[in-house]
1. I, II: which one has FRET efficiency 1/(1 + (r/R0)^6) of positions 31 and 231 (r between Cβ atoms, R0 = 35 Å, to 0.05), as calculated, at 0.95?
2. One of I, II was used to compute Rg and Dmax of the Cα atoms in Å, for residues 175-238 alone, and the answer was 15.2, 49. Which one was it?
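A short reminder: the numbers here are calculations on the coordinates, not readings from a lab. None of these values were measured; they are calculated from a predicted model. Cβ atoms are built from the backbone, for glycine too; each structure is taken alone.
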Structure I
Amino acid sequence: MRYVYSEYDNPLSTDYYYECSYYVLDHYPTVPAHTHNYYEIYIYLAGSIKMQIEGNLYAVKKGDVVVIPPYTIHQLISHEKPDVPFYERIIMYVSEACLKSFQFNEYGLLSSLHLATENKRYHFAINDHHEYETIYKCMRQIYYNRDSTLYGAQLINRANILKMMTLICRNIHEELKPQGVLHTNPLVENILSYINSNYSDDISMDSLAEHFYVNKSTLAKEFKNQTSQTIHSYLIMKRVNVAKQEMANGIPPSQAYLLTGFREYSTFYRTFVKFEGISPKTFYQNCHVAE
């Protein structure tokens, strides 16, 4: 297992990795659709923001926690007329390997997170103010300890990770029902749902237009207006990230690409390198080093 300490070292789900970041901006950042190899835990402290995750649009406010699993496509969308003139958030990045290290007998963190992923639940309202403040304080302490050389700093960080993630997982169990989902363009919702379920099929603009009884121009325009990307770019991103998940689960690249809709390995190879900066073989080897 590798021990990784920075997002810039491209952590994998099999690496022991956690990191906290804190941002206060006087403007809303442009964050295009993207994914990561690890969990992202978002807490919004101020501002007015929307987040699109795998086709669903969420209104996020103070008191909410957003849990984004690995390989999940998401992006930030700012309100046109925000109520607060600045944007404040704190983020926790943490890998599955790190979370797995807290397993004790039948008690662990990943079962709750996997349950949320299976139910496509990413947005949670923490109604207990004390619990919300505890989660925030744990993340803030990890952030403040990022450059600490004091004895026991890493142990204190682990204690804070265990406390905050236990509270989050408890809320997941107590509240597995839709929260905060906004109604968006029904056509775009249907396209996203179709792609998420049929990414391995031969999907084209012609086939989508025929399936939804809408001309290609309208499809392209509505999708771009809603997601800030093209249908083709979303489809390719989805396929690449499903391939990453398959390889992380032990499927070699020579088989993984066939499960995701790529017809030629050469096309898969070029696309993967473009998105990830490394070859599929290297990604696969990094995921299974020292197993």
Structure II
Amino acid sequence: MPRLPFAAPPLAAALMMLTLPAAPAGAASFDCAQASTPEERMICSVPALDRADAAVGAAYKALMDAVAGDETARGIARGEQRAWVTRRNRACGFGPGAAAGVADPAACLDDAMTRRVRQLTALRVDPALGARLRTVTVTEGKPGARVFIQADRPEIADPAHPGAAAFNEAMQRFIAGEIRTFRTDSADLPEGMEAELLLTADTSIPAPGFISVQFLAEGVQGNGFRFAAGVTLDLTRGRSMSPEEVFGTRNWLAAATAACRTAVADMPENCTASDLQNPRNWRFEPGRGVLTLLLPGKELREIPVPTR
């Protein structure tokens, strides 16, 4: 991966300087009197969803305002927001290509919008970069086929932006590796048994010049499965970072272990040093790292650890 000719400040130091206001709640981001689709009517009829949609609208507007004079960034951000709405609806059982068997569409919408507010807020740390991020979907096969794969991959849409080539190459390589492993593991399945992998990505900018991506995977491969896989990159150096480098303190592992054991007090054996030191188990947001562990019962538990 190429190195860029300038150096970045330590990520931990940059994280300490960042604070972001929460997005305000209010009425839905669209006119409920004009609601015409099932998901719009559901959002307007459930107060919690109405507030969540308004928060998404406010966070999106704040990002757009932050790049008011950058028409390239605004165009990319506008297109990505529309694409996100389509992905959200599809995942929650609405519209063309909708996922089948969504148990609770309202809860799905609420979760998707909560994550989108968090993402849009984190992208404002470096708005010129945040507004240039978009999602590319890689698909192999079709639902119900012997092997079906659908993977969302973030990319910096403007190739002239510093670090774009390194980041895009890293994401392509990461996704290719996950797909290759899934195909290999699926090759020995008995005849008639389907294998399905769905990968979605949450992208955050914990500090200028850094991007943290967490991939959430679920699907079937004989049995159902879930997992999370994270990667954090220093764009200026064109390389991935370990949790130790991101936290930038000697006692980070002790603090993370204590937070983990408090969060999973009934299963402290899951808080091993090897799991906590594994970069795949972390995503980083402004002011905190989030450790994601897979617990018994296929539960993904998120454990926040302050980076300040």
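1. On the way: I: 0.95; II: 0.30.
Comparing all candidates, it corresponds to I.
2. Working: I: 12.5, 40; II: 15.2, 49.
Structure II accounts for this read-out.
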